[in-house]
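Below, each structure is written out as structure tokens.
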Structure P
Amino acid sequence: MSATTRKRRKKKKHIPFWLKVIISLLLIIIVGGGIAAWRLYHAIYQPNIFLGERQTTHIFIPTGSTFNDVKAILYQNGMIINTNTFEWLAEKKNYRNNIRPGRYLIHEDMGNNELINLLRSGQQDPVMLTFNNIRQKEQLAGVLARQIEADSLSILKLLNDAEFLHQYGKTPETAKLLFIPNTYEFFWNTSAEQLMTRMHREYNAFWNEQRIQKAQAINLTPAEIGTLASIIQLETSKPDEYARMAGVYINRLNRNMKLQADPTVIFAVGDFSIRRVLNRHLETDSPYNTYMYAGLPPGPIALPETRVIDGVLNHESHQYLFFCARDDFSGYHAFARTYSQHLANARRYHQALNRRNIMR
């Protein structure tokens, strides 16, 4: 063996066993820590929502919900992929004691952290509340309840509560007028009381000083203007007739003539399928029957739109006292100054109804 070979063998050293153990343990810790970190990251940040073919959906958390209620809502249809990681992080973030009711927009790439932060924050996706073509309070309450958390019975109760409505200057008969047809942004978990407060604020915003002054010039209150507008809205579908028709009714009111508005009779009867008002309908004893009672009815027979209200406030000044639907069924009306002219118009229209076999 050469001297060079002997030197190389002397230089070669063996790693002590204890050091190998330490290095192995360190490697295991590093690898295990990496795996644990990956799992932790995955549990917190990776998407954990399954929505099928949808990319987004809304969930509704009712007022008074518990953590178990929220889990039931989220777990239905398998919306949460890994329920264990969701519940683990929810406990870590103390969501159990920070549940906020509302309507929340959920998207498919949400992780547990983003979802829980959203639900904890109460950052709801607002509801765009709309209502129109409403006649009765029961119908209004039903339409509203389908869009917010407040149920129809709680809304209807307030619409019929004279003492509650007094603070808003309304009665059970005029309560509907607080609801100016439009689109409003609301939180889903709005209560019936909050709804009424908000609509009163919107009502006051609509009835600004300019509109109030116009109503005073006609010698009618905003409630009376709204009631008259509701009649006109059901009389004609033609916006260019609003102001002229309003002029007819105002002329009749100023002469203490009965309004004799067919839509009020239909409202009194309660059968909104009626297309032809008959003598037997006119015999319905109701304060809403303007063939039987003079003046305006106690309240609106529909929710008047803003453009109809403005049509009343800006009514035409003329001498017409009568109008009747045209016999061409165009939706327009024939206006008359005298009763004899009106009878001739009405006769033509009734003959047209008969030809079409419209008997009720």
Structure Q
Amino acid sequence: MICPPMAVIDAHPDARAEAAQHVMQIGTGFILSGALHVVVSLDIADKLAGGPKTVEALAAEAGVVADPLYRMLRVLAMVGIFTEVSPRTFGLTPAADILRRDVPGSLHDMVLWAAEPLLRKIHIEGMYTVRTGKPAAEHLLGVPPFEYFATHPDIAACFNNGMTSMSASVIPAVLEAYDFNGIGTLVDIAGGHGEVLRSILAAHPAMRGVLFDVDHVIAGARPRIDAQGLTGRCTAVAGDFFKEVPAGGDAYLMKHIIHDWEDEQAALILRQVHARLAGRPNGRVLLLEAVVPPGNAPHVAKIIDLEMLLTAGGRERTADEYAALFANAGFEMTRIVPTRSPLSVIEARPV
């Protein structure tokens, strides 16, 4: 819903009331987020895969109290997630169905991370960031978030599973939009559990891959590589991308990595890649990132940008900002390839 100009609102009381409702929906959005986290944590969507059930039956399966569960499902049904098909009986909607664990493109794990209570606590500290320019996460946690993950395996698992879920939801669109043919070895930097790399390798049987991330993440990736039968084609390597990245790649891929960092640190990562591409005339770096559109145009990049601001201290970027960042690291941005997902493939080559 787009609010009309204030002059129109003043002239039409109904429009002003609608604008007030819009503001209140946003102001109370944390309530919906909290309810969604509870319901997804209880796997309610999976329990409805066979058809509608009463809230009493759902509560019994989940081992919770029926009345609070009913009130949470009722408010989610109000916004199209689940539907109350008859009094106190709920069924799936398309939005609820994608919360099931076993459906293609499932957002179950992504929602668990996006609505994670720790993440919501960080956003409560937004005023600290506005006043100091520093990430609220480090203020709240005492250390940068990636250091926090290393000592809190439950939160790290939630984050890594969420990123894997997001990768699975966007990679079909990436494969559709960008031609990876001609890349002999693809290095996925900070590739998490390897969902993106494994999907690309599956689509390109002649390609080899190198998955690069920190120790505790790589430990979770190796079983997935083995399970997909890619052990002979995909190597998993642990390391620190600020110091060096694996050699031997024809192309270096990063999904939602550069946006974690301000320009100075982002350029340092890109320079490590630049050093590995020396002497490779067709070498390239590929970023899977959201590109911020100008003006008031709606885009998820503008929301994720606040996430980066408050957590890692990074940012989403416009096309011009990506071009400048690449130039600072010795690259020329050659093209931006939009996809059907919120992410684009941003390609650059060394100069």
Structure R
Amino acid sequence: MKVLHYVNENTLSWANPFLQLLQYFNEMGIENLLLCPPGGTLSEKASTYGVEVLYYEPKFSSLPGLCRGFGKIARSVNPDLIHTRLSSAAFIASEWKHITGCPVLSTVDKYAKLKYYLKSDHLVAVSSGVKDWFVESGYPQEKMSVIGNPLDLSFYKPVMNVRERIRSEEGISTDTKIILGAGRFVDWKGFDILLQASEHALEESDFIIWLAGDGPEKSRLESYVASSPVLSEHVKFWGFVHDIRPFLWASDLFILPSSEPEPFGLVLLEAMACGLPVIATSAGGPLDIVSDDTGWLVPPGDVKSLCLTIQMALKDPEFEFKGSASLKRASRFDVKTIGDEYIRKYRSLIN
């Protein structure tokens, strides 16, 4: 089986899990070709995973009929199936699928416009929330499946002494709870909600808040913390980090406070793969990931509810158990499990 993976972008926040999936496909005897624009980090990383890379940068991605270069590449490669990620890739690939006569499967990882996917043969939504969005928008339900994003669990296995080293460097005792939030600092990610809730929770509880990330809201968040005597002593901004794992290993609780539905919530899954109990908002992807055993769900944008949940979580006698349950549940998204689901879908579409 030969699969052409088309991603019309060259720098991706989810590049490693994506390439780990392709690496697993290689191990299972699937011939994979990755097609992406030149430059960026995706192709560089792909070589370390043993994935062959082809290059194409469309001049008019909004006009797929003019993207003849893709048609030429597809004809020369002659794959059994084309698998796309991102809207413009699906738009272009489905327009030119007649060149090879092979099906186009498109993974959808956001609440995208329907028009980009109308000609795809099958859509794989990364969460039930994304699937429901497309079905409500008019896409045939029988042409959709839900397969979550993959994660190589072995990649998140704690490295001995990292937790102790980081805490020691930061002067944080072993019995002090650290709450971690991570992501892009944009308004809908809800980091302002997390800070407001934590400010109130600190009136009855004692903990440290670490925020890892960057974005247009960073200055506003830093100003809010600086203006609060309570938060200024308990919050640290780490900026953008290339490897989130050490911060997860050193933390005790992870919070995803998004005020709008997350399409999936990969960093939430990463936290669970590190054995952390989690708090997330009850909308979108987290509904597929978080269970009562692994953590808590709160209404989006609800400061009071998040505050009370933080206080309750830190006092929960089953706190450690929830961490173990998180790791077990994360195994449902292991790259081999997700990879096997995709392979079955590939075979079904090809047949």
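Tell me which of P, Q, R gives 1.00 when you compute FRET efficiency 1/(1 + (r/R0)^6) of positions 67 and 187 (r between Cβ atoms, R0 = 41 Å, to 0.05).
P
For Kirkwood radius over Cα pairs in Å, find whichever of P, Q, R sits highest and give me its label.
The structure with the largest value is P.
Here, each number is a calculation from the coordinates, and none is a lab measurement. A quick note: this is a predicted structure, and the numbers were derived from the prediction, not measured. Cβ atoms are built from the backbone, for glycine too; each structure is taken alone.
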